[in-house]
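Computed from the coordinates by the stated procedures, all read-outs in this text should not be read as laboratory data. Predicted model, so just to flag it, every value in this text is computed and none were measured. Cβ atoms are built from the backbone, for glycine too; each structure is taken alone.
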Structure 1
Amino acid sequence: MARAYGGQAAQSGSLFDEAEEQAAAEAAPLAVRMRPRSLDEVVGQQHLTGEGTPFRKLTDNDAPMSLVLWGPPGTGKTTLAYIVSQVTRRRFVELSAVTAGVRDVRAAVENARRELGMTGRQTVLFIDEVHRFSKTQQDALLPAVENRWVSFIGATTENPFFSVVSPLLSRSLLLTLTPLSDDGVRGVIRRALADERGLRGEVGLDGEALEHLVRLAGGDARRALTYLEAAALGVPRGGRIDTAALERAVDRAAVRYDRAGDQHYDVISAFIKSIRGSDADAALHYLARMIEAGEDPRFIARRIIVHASEDVGMADPTALPVAIAAAQAVELVGLPEARINLAQAVIHLALAPKSNAVVKAIGAASADVQAGLAGPVPAHLRDAHYAGAQALGHGEQYRYPHDFDEGIVAQRYAPDSVADRVYYEPSGHGMEARFAERAGRIRAIVRRPGGSDAR
């Protein structure tokens, strides 16, 4: 079912309609009442709403547009769509892909065409969760977008390159929204406390409760306002919302965790050391603690990727792909679901055999380079594809490994200054035991004395 907004009460002049509309507005959730009314009121997303940006130019110049807004929940996708209709004075029609079908889409488009033909007024057709539309449903939008019968704006929390059909995506400007910063969420909360559309200054909010609310929001302005409204219900006029009241309202205990302080570093240190120590249960505890405290899941995913190579390495070469897949899940799925993917990666790394041979190898190689042991590249390994290279002896006596048994041949590869250095020293743990045997056999062949006179 489409919802259309176009100022009908004001056109009719009915005092009853105006009063009814005012009552409905006051009964709306706090997050709806506090929805910005102009681009200047939008918190965050400066890369989209700032002066001179493509989106700002489209809006300010009342230009025809088709947009796909991609970002996590609570970052302002619906808000931006509504502001476009307000600034450009276009009729605003909203469809939810969760409940709408092809028939609803075609009806909305037909009504928009009729409105355009009769009054010349354009329509913003906003489709929330557009990624939930099937290919057929999305294809039904193409004629309307192509012929500009509507200004199409689609909102999605999923990667549109996977979830939106190419013809529709190619006809639209893709705008990526990002989670609000902590300061941005604080600004949203403070405005809601004081604004006439919000709590009108009737209740206050303690500093500790404010920080807990910011952590709970996780960059989601809608969530912050929903929790704030729930907490304010039990506080009398003139009272203050403290941490206990907030905990009761949202049923979430405050985790003592400061993302910029000691707890941040202590918990992430304990998390890493628990993985390194193969204690999956302890690692999961610290993972849950960080997630519940509102730690950026991308930060957690980055640390998991690093330690897949630093602490597991070649003892289980599948650890790194698993860690990277978890990081991709964070980007594609987001919290709360992505906590499951992070947990799987943590369990995999904690239970995997451990080896720090990889980090020791690159550390030793870097130390030699920093110490000045970076001699000239052997002549037979140098690029021989440009004119004059042969005259310099480049590529001469190079032995092509594929011409030899096992694809390995005695040949000097390293510069003379580090020719005898051994950087990678495999452990005997897990799969690395197999690599240890192979690495030793390869070194014995490649470095065979007198095996090659090439330098």
Structure 2
Amino acid sequence: MLRTRAAAILIATAGLLVAIGCGSGAKPEASSATVTPFTGQPAGTKAAGRANWPTYHANNARTGVDTTSPPLGQVHRAWSRSLDGALYAEPLAVGSRVYVATENNTVYALNAKNGHVAWKRHLGRPVDGSTLPCGNIDPTGITGTPVISGGTLYVVAFLAGYRHVLFGLRLRGGKVRLKRRVDAPGSDPRVHQERSALSVANGRVYVPFGGLAGDCGDYKGRVVSVRTRGKPHRKTFTVPVHREGGIWAPSGLAVNPGGDLFLVTGNGDATQGFDEGNSVIRLSPKLKQLDFYRASNSAQLNQSDTDLGSVGPTLIAPNRLFVIGKEGLGLILNAGHLGGTGGQLFSKQVCSAAFGGLAFQGGLAYAPCTDGLYALRVNGDSFSQAWRAGGEAGAPILAGGGVWTINGATLHAYSAATGGAIGSFALGDQTTHFPSPAAGGGRLFAPAGSAVVAFAGI
């Protein structure tokens, strides 16, 4: 139900007349999409097309822009589907289906129109959280957002026996076509968590790793990649730290048009000297380090557990990155020359702390902070605050002229241009940490505990 005094209301904001009300609803059609390396185009203005949200925040730049939905119309709750475990991964929407993955290691393909199950695939028993030395997810199975490319959904499951395994599932029917263990050589899977979103580029799947909540054990941030076809030829990058330096932000890596990858690390354990905790690192397609940016106060951030890497990087142009972390300090970096220690092009305090993933469209970057959703107007190599709305904000996305974010058990919509409230929707259950909806084809899909809730008219 909507959190309003009437079952349906009309709201005029930023030139949009939006009818918000309640709906109901409880056949399959296989489709696929490839992941484009960069896009920040405005949302569509024509009739709804086929959904194209095949990766976290829709594209490898991580801009969070839906290009397949028309301007906002009669937005209403269309259906809700209960699943067999908690949802930490962002839903994916391609064609006429939405794909969701649970901590019970099950992937569901649902009909986007009515929520009916087209197929589901259980990949194995998840790990009992009580058997791990620390952590806050129980059971722990699929945590990082999968990725769809070339008719295949790639997903990492944490299986009983402490193994992280990459599966490739055919979009038509969910048959397993690829199965690879992706734990880095010499690493302890019990203290490494695959929480960041997967990426596909350069004919490879890239899998980031961080640690568990509590930072227990001998873990280091890592990226593991394998080929999508043929022999896996596994490659690994390890963050240059003594310990920690996890890659754990839900949004994962950003990939530029040339196929280079950008990641942001959490704190290392060094209290003096140099490590690459609290850093932005550029990698080649073969996972060779090419460049880095390091926060000039990295040692202090290490001591206070104030990760730069609580939000993944967003490419706001082919050669510009926007980065923000637990410190709430926004950064613009030159993607072609990250600048080493303290080498940002611009920095400014934005908020108290940020978590999850950014969105970007039309010169505005949207930051999910613990004290509100912030819209930042980017002007050349600097930015200023355009507006702030609401309370604690989950990772935002842009669809139909609105910006959408989740707070607790409520989905909020704001005018992307002004921050004016469009409406709020009760999801029915408390969401997991750092939730993000997805959108496509005139619909929006919101994770809600162990259910997914769909809204039409987006």
Structure 3
Amino acid sequence: MRLTVLGMGYLGATHAACMAELGHEVLGVEIEPDRLAALSAGVLPFYEPGLAELYRKHFESGRLRVTSSYQEAVEHGGVYFIAVGTPQKDSESGADLRDVDAVIETLVPMLTHDAVILGKSTVPVGTAHRLANRADELAKPDVTVEIAWNPEFLREGTAVADTLRPERLVVGVQPGGTAEAVAREVYAPLLAAGTPLVVTDMATAELVKVTANAFLATKISFINAVAEVCSAAGADVKAVADAVGYDSRIGRSYLNAGLGYGGGCLPKDVRAFMARAGELGAAEALTFLREVDAINLGRRTRMVQLTREVCGGALAGARVAVLGVAYKPDSDDVRDSPALHVAGQVQLQGATVTAYDPKATENARSSFPTLHYAESAADACAGADVVLVLTEWDEFLTLDPHDIGARVRRRAVIDGRMCLDKKRWTEAGWEYWI
């Protein structure tokens, strides 16, 4: 099929490359100059395991092309996917939908043929219905534009597998439309492989996505709240999580205590969910999410406090090594990164902070240029009074505590992700905190 992906950021580029892998002819539309320049040269402007190779493969074959022209998108035709960002509004909790609206405002009046537009961007419930009404107003008299919603469920670090081998596909459609049939054709190889397809109305599809993210955020904050109780009681939160995780009703995934969640999805989606519930008059139903958000942010504050305590009650003059600034491993994303937030706060309280991350250093440098950045974990730890492990990269899990111990000024480590082998580090003479 001929597919057009509008917005070639993280979501759009992933979707475009994976749709090309399924055999479709894909056109990506991107208007941000730097991102367009990179993509037009066959280069992926961010890190995601396996995606750069997949993108380059189909870019070089001609199955995937990139443009800034909406006119070319109209001529390419086929099925249109909205994959632009929906960040949190400045000084508000709600989602900023300007880019989503701009796609409809720009594309629909130009269409000269009937079209199905599938939204993949995460939006507040009711957005698809509003966009459908707007598309009806903007479309030429003899053109039918059908809006449907097909939310994404990508996890950074496993986005290619999540697209090509998804746990489920969800599409929210309007009664009597053709979107379900179109979606079935687009995803035919995945459906043939046994992927479940959940067909709903549009509002339900929108809510599936934000409900999933809100639940995951709740699960993470819950175990972090339990971690505080374990600390006070002298219990082992990891053992608690392991034992609880055997319960099939609960499961072990996303039940890891530590620094909390971050990134470009969970924080802003939870806040936007609360904001939309308020607009609908259902604010009380989601008041618990305020505590979920507060617990998550509180983990960052606690980490800064613990670092200060380990350094004798004050950070002024201390040398702190930070291992990991991405919000999660296998990603270069530092948006709302707990690790980078902690590094910045520790520095603001007077410490000299040297950070290292396998992939996210340049993005971190752009966001927080006053930190010192090292080229390796060993270099970051040189002369440190305390080492903070804030992103659970495999590289850090396999560090030799004896080798790192020879470089630091004091063998003190704070395992912010509870990912290190405590026994291995303490036997090497390290003081260990979580």
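Descriptive notes on the structure:
- Per mean count of other Cβ atoms within 10 Å over residues 340-347, the highest-valued of structures 1, 2, 3: 3
- Of the structures 1, 2, 3, the one that 57, 32, 18 was derived from, the read-out being semi-axes √(5λ) of the Cα gyration tensor in Å: 1
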